[in-house]
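Structures given as structure tokens follow.
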Structure P
Amino acid sequence: MTLLLLIYECFFTGLFAVGGGLATIPFWQSLGRRRGWFSGAQLADMIAAAQCAPGPLGTNMAAFVGYTVGGLPGVAVSPLALMLPTLGVDLVASRLMERFKDSARWEGVMRVLRPASAGLICAAAFALLQISLASGAAWDWSAPLVWFDWRCLAFYALLLPFVFWKKLKRIHPAVYIAVGAVAGIVVGL
């Protein structure tokens, strides 16, 4: 039964996560909360591992979610369930784009999908910030100071300027990952 629910959830995520792999993160976050299959900390670990693994983020996330929920059978079915609706929509959309590429109605559809995609990606960015900087405390509006792990927030604030500093833009992203890993071990994050 769990495997069928996993297939359904991955299919639903693949159908509505417009905007690529980052757009799937709010769906995974919601899934973890609704079904109780994994915690926010486990999701953060899955995101980090999926980013490091070769391949598309959404498919990698589906594989990690599948493994967490259903073991090896979950790994086998969840990426396929995620990709199946995308494949179908892409086949139909490519034919429609070819046929109606100069149509004002098609341009209207695209005009609506662009902000929807941007919104999902912004929601993913907020979810990533919440997952990586949160203290694990409930988001109680009467006590906002306990929402964040201040060590993580300080480390984030310390590293952010380096990402945008022109001279350091030539540094490979793996260096930032390695620095973050070492600092996390040393500071105990």
Structure Q
Amino acid sequence: MSLFLATLLPGLFLAATGALLLWNDPRVASTAKALPRSQRATWLFFAPGAAWFVWRVSQLNESDLIVATTPMPLMLGFGVLAVLALIYTPDFLAVRGLCILMLLVAEPLLYAGYMVYQWQVYPYKVAVYLGIAAAIYLGASPFRLRDFFEWLFQRPGRAKWFGAALFVYGAATATAAFTY
């Protein structure tokens, strides 16, 4: 991934998310509140996240493997665990799927800016590192996203202020991509 895309994509994502919150339509609030336990969101986020993770495990070489000589047993183990999680523990899998995707997306984004110390790189790196911290926290306590959405949409002004901050930060990050 190029540094331009690694800066532009998080900026556009943050700006789009901020615009949705700034718009403050009741459908946005109801969709966000339903997301943590949504079956559709589980299939949208957890299934691709698990598949991507199993693919990443398949790319391990011998030096990365401790127990097995090939990645196949690990792939099967993680694949079976993902299917069992979908069947037996469907609550908050959408949140965990988002966390998986955030952690997997972070690697190419940060790798693009490795050893680059221009000022334009820092806004997107801060956003990615905050996303990593949020993914680790929400992966351990996924119900906190539900609580956050309840707090955020409790008063209409909160969602608008949060959306405005995300939009401005995302627009500034996306604009910084064009200054390389």
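Taken together, the values in this text are just the output of simple stated rules run on the coordinates, not laboratory data. None of the values given here were measured: they were computed from a predicted structure.
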Output -26000 (helix-only ellipticity at 222 nm (-39500 (n - 2.57) for each DSSP H run of 4 or more, over all residues; to 500), calculated) maps, among P, Q, to structure P
Candidates P, Q; Cα Rg over 2.2 N^0.38 Å, for residues 63-150 alone computed = 1.64; producing structure is P
One of P, Q was used to calculate relative contact order in percent (Cα under 8 Å, 6 or more apart), yielding 23; that structure is P
Kirkwood radius over Cα pairs in Å gets 17.8 when computed on, of labels P, Q, structure Q
